[in-house]
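The next part holds the structures, each set out as structure tokens.
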Structure 1
Amino acid sequence: MVRTGRDEARLRHPRHERRGEARLPAVVATLVAICLYLLLPQQLLVAPRYVLPALELVLLIPVVAINPRRLTRQTRAFRVLSLALVLIIAVSNLSALGFLIHQLVYASVKDGRSLLLAALQVWLTNIIVFGLAFWELDRGGPVLRTQLPRDELPLADFRFSQDENEGTVEEVADGSSSRSDWVPTLVDYLYVSLTNSTAFSPTDTMPLSSRAKLLMSVESVSALLTSLLVIARAVSILH
């Protein structure tokens, strides 16, 4: 029997034979967020430059050790460490945004270029960390999403396009959640985070739970502050 492109797509999906989502993308995203924090100006850091990144790496190492290649094993320690890691990155980045706004309002800022760069770093980290947060929370997290039968999954925090495509044309419907057993992966959540940070509101993916709405609201407000206050002020300094 000849396999079609749709069959191949199903075989590659993390839920196929419970193979699990790949670990590498989340590690890369986390390391990028850590590096962006390390490159921030000293006055925007909540602690000495290497303290929080070192703590984040300490948390990241056992998380990777539990699931080194694919996310198939869920333990209480894994869950706590994963969420703690995302929380620390989020708090440190939001603190950096607060310090950045404080510098604009109360300090005499003359270097507009460095301010623009810092604003971009904070904005990019915001996208990454909220994407990771959505990824960790939705439907019980990346392990449960691929390892549990659908009728045992926790309630969804987000509704993706694939979750409602079953009644469309065949080439679209065949990729829907109900037909192909599709579940979102990290790339999908990073896209949700990116669109939320640029549009300041949901686009094609809707938040369903209160915590999802709260997280998206915090991300939208922080992105709005970065875009309107920080970048606008930096441009005025440049002129």
Structure 2
Amino acid sequence: MKTQPAALAREKDPESAQSKTGISDGIALEVPATLPFEGFTYLKKEWIDQEDDIESVTFGMALGHLNSPVNWENTETFVMMPEWGTSPLRRSWVVRIPTHFEGAERYLFHYFFQIRYINGSEKVSDNFTQLIMPKTVEYIDHSGSCVHIRLHWSLGNWSYPQDTELEVDGIEWGSEFSVSHTAYRSGDRLYEHGRLAAVKKIEMPRVFRAQIWAPRGEEINYCFNMLSIDHEGNLQQKWDNNGGENFKMTI
């Protein structure tokens, strides 16, 4: 969203207004505040054909609050992609759901399947509901070398991997060198060296934490990607994947 700053709105001379702000068009960008670890989770939903002559399967979904009836007027629908070569035929779709729904960190994910046949007839499955909830993951750094730690994780058997950055205890979310800025400042030397200095001030061992969101009861596979900065200012990385076995937990 773009806003017109009050100081610029009162400035009669556009050229002097531009020089005061250091931008070319007198417009400032308003960066919205974010909740810690706010973002999206990706779920792979599947349908397996149990009968012949199915032309397509549509996945329908809606989000809702706890203890409230589902509002199907807000339904989103997606035609599932056939995975040709599977028998019986498997169809899938990767769904993106938010970490928060209207400010709530726990909410309901409602969905159904609509089956369309070659002859034009259709039927709709039962409705399904899953509770979406957060889970805290932590990593304790005893080495003192980690500047960033990223959680590499996926629901089920690595059906759709995703990454979540952990924040170290002692750096406030949203502050200058918080990982909340990593999405657009990763690799920026000023940011990375500032974060390194901020992390080094924190007593050992350092605890890094993150929150991820997933349906309750789902198994999560995960490992850690640790990044440090060498003497020349270059990012170095290593992995902790539990000796090749990866880690597992249930939401």
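The table for this structure:
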item	result
Parent structure of the calculated result 0.95, given that FRET efficiency 1/(1 + (r/R0)^6) of positions 97 and 153 (r between Cβ atoms, R0 = 25 Å, to 0.05) is the read-out and 1, 2 the choices	2
Answer label among 1, 2 for the case where distance in nm of label points 7 Å out along Cα→Cβ at positions 145 and 185, calculated from the coordinates, equals 2.5	2
Parent structure of the calculated result 41, 29, 17, given that semi-axes √(5λ) of the Cα gyration tensor in Å is the read-out and 1, 2 the choices	2
FRET efficiency 1/(1 + (r/R0)^6) of positions 73 and 177 (r between Cβ atoms, R0 = 35 Å, to 0.05) - structure with the largest value, from 1, 2	1
Structure with the greatest value (metric FRET efficiency 1/(1 + (r/R0)^6) of positions 41 and 121 (r between Cβ atoms, R0 = 35 Å, to 0.05), set 1, 2)	1
For 2.5 (distance in nm of label points 7 Å out along Cα→Cβ at positions 49 and 225, calculated) the corresponding structure among 1, 2	1
Origin of the derived value 23 (relative contact order in percent (Cα under 8 Å, 6 or more apart); candidates 1, 2)	1
At a computed 0.75 (FRET efficiency 1/(1 + (r/R0)^6) of positions 169 and 193 (r between Cβ atoms, R0 = 25 Å, to 0.05)), which of 1, 2	2
Which of 1, 2 yields -19500 [helix-only ellipticity at 222 nm (-39500 (n - 2.57) for each DSSP H run of 4 or more, over all residues; to 500), calculated]	1
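Computed from the coordinates by the stated procedures, all read-outs in this text should not be read as laboratory data. Nothing here was measured: the structure is a model prediction, and the numbers come from that model. Cβ atoms are built from the backbone, for glycine too; each structure is taken alone.
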